[in-house]
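Each reported figure results from applying straightforward, stated rules to the coordinates on display, with no laboratory input. Fair warning: this is a prediction, and the values are worked out from it, not measured in the lab. Cβ atoms are built from the backbone, for glycine too; each structure is taken alone.
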Structure P
Amino acid sequence: MSGFINALAFAVLLVGCAVGPFKDDRLDDALALGNAAGMKSSWINTGSFSLLAQTRINQPGLPIRVYIEGDGFAYVTRGQPSIDPSPINPVALRLAAVDTSANIAWVARPCQYVMLAQIQDDCPLQYWTSHRMAPEVVEALGAALSKIANGGKIELVGYSGGGAAAVLLAARRSDVINVRTVAGNLDLEAFARHHRLAPMRYSLDASSVADRVSHLPQLHFVGAKDEIVPPELQYNFIKRVGEAGKSVTVASADHQKGWGEAWPGLLQRHFPTKH
């Protein structure tokens, strides 16, 4: 029983969301946010999941920067999963919305927004709790990337659990040219050890593929005030990825707050270069 409780606590700490009152128009809010940034929305059927995407392509043929959303509203309380993981505060979408690059896309995680859109009546709860980074989840996100990129090159940006997804996807693909993560959980083992929690056995760990992305330029942004994924939890991943990766601590940010304001400046940070 204690292991089960630990697993639940682990899942709670992983969420990139707020707990508290929220409006039921989360889908409308997300679409309005994307629309205000000139993005067009669509549903991508990956076979296993339908994923909400929003895109703005102004210069076809150039690389597209794809943002992957965080874990969303996974839990109402420490031991009570939510009935719908659609984000209350879609941080990755907010980052995409302030990105003025020519080609931008944002992808929600499996089960997010689908019930609100009545695309399906239900989505297995495991995909926003114990299996949120299961192989089939990463495969579905990969299928969405392929449809969005349409043979072009991809820059990946992942927030929170979406940061882990970005690394896992980069390790599987030849079309990714760089990776940025924001408050990314890149070492599940270190995370569990730090918080004295049971490991998430059914989810893939980004740290296990560090050597397979060591050829890619990477920037990993962490908030100095982040108590969920503090900066020290990236040390092992950065060490394993070598000269290609760099961790950047943002003094004004915690796990959720401070990123939107800082993001335009953080996008100007140069990737590390191998010597």
Structure Q
Amino acid sequence: MAEQEVLLSIDARGIGTITINRPQVYNAYNADLLEALGQAIEAFVDDKHVRIIQIRSNGKLFQAGADINWLKANSSNSLEVNRSISELTTNTFKTLNECSKPLVVLVQGGCFGGGVGIVAAADIVISEEGVEFAITEVRWGLVAGPILTQLVSAIGLQNTRRFSLTAELFDANRALEIGLIHHVCPVGGLDKAVLPVFELLLRAGPNALNATKQLIFDATGTSLDDKTAHWIINQNASQRQSSEASEGLASFVERRKPSWYPRGKENDQNY
């Protein structure tokens, strides 16, 4: 029997925990994980016993973005199939970003691609020191459309432009500096570091917290509207089926530089 993609629990304080549970592939997401994650958020939002939602993960890395083998398998499918995948991805990140209850994310090891989108969708993020982050999509000929709305909200337009175009690695201290995360703790210290955050949130009125989150979205216009979501879904699906994406994903699997990298100008950077 296959392991569950996400594990759910609710403690006596009303903390609903969603644990991403694909450690064998560094918690990379596929359709099953996206569906389970979105359904878990919706279930906790509807559960009157849940006051706060936290997302964490099992294994070495918090989240490695999309499952490359899943992406490769779907790239040869029809545009309609790819559009449904993009719709699922976009809607899942929209559900995370617009969750009405306080959303806390705890990060360990590494956080890449869509994992950075999960972090950007949170209200409060605590990361272990030494964690590496990267918005990796363009490196493989893909686009980060489903997570761009929350990225711009979290780290601003200029930082989103830089880090989504370069796909460069940056550490937890840099993530703290640009506003992607809120606190850095020692390795193994996530449970201790989050306790005062829970205490503060539990002191606040539940309805006031929900109303505050909604007013933030309404006042700033930072929720994802249907027209923009539709454009993102179509663009994301088309790019995934492009020859560039096919070559980019192949280069990742084969651990080589893609064909668009200038030949004869190799530098001393690692793959």
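Work out which structure the value -0.33, -1.21 belongs to, where log10 I(q)/I(0) by the Debye sum over Cα atoms at q = 0.11, 0.24 Å⁻¹, for residues 112-191 alone was derived from one of P, Q.
The structure behind it is P.
Can you tell which of P, Q yields 14.1 when mean count of other Cβ atoms within 10 Å over residues 40-47 is derived from it?
It was calculated from structure P.
In terms of mean projected area of the Cα convex hull in nm², for residues 56-103 alone, which of structures P, Q is highest?
With respect to mean projected area of the Cα convex hull in nm², for residues 56-103 alone, the highest-scoring structure among P, Q is Q.
Quick one: helix-only ellipticity at 222 nm (-39500 (n - 2.57) for each DSSP H run of 4 or more, over all residues; to 500) came out at -16000 when computed from one of P, Q, so which one is it?
Q
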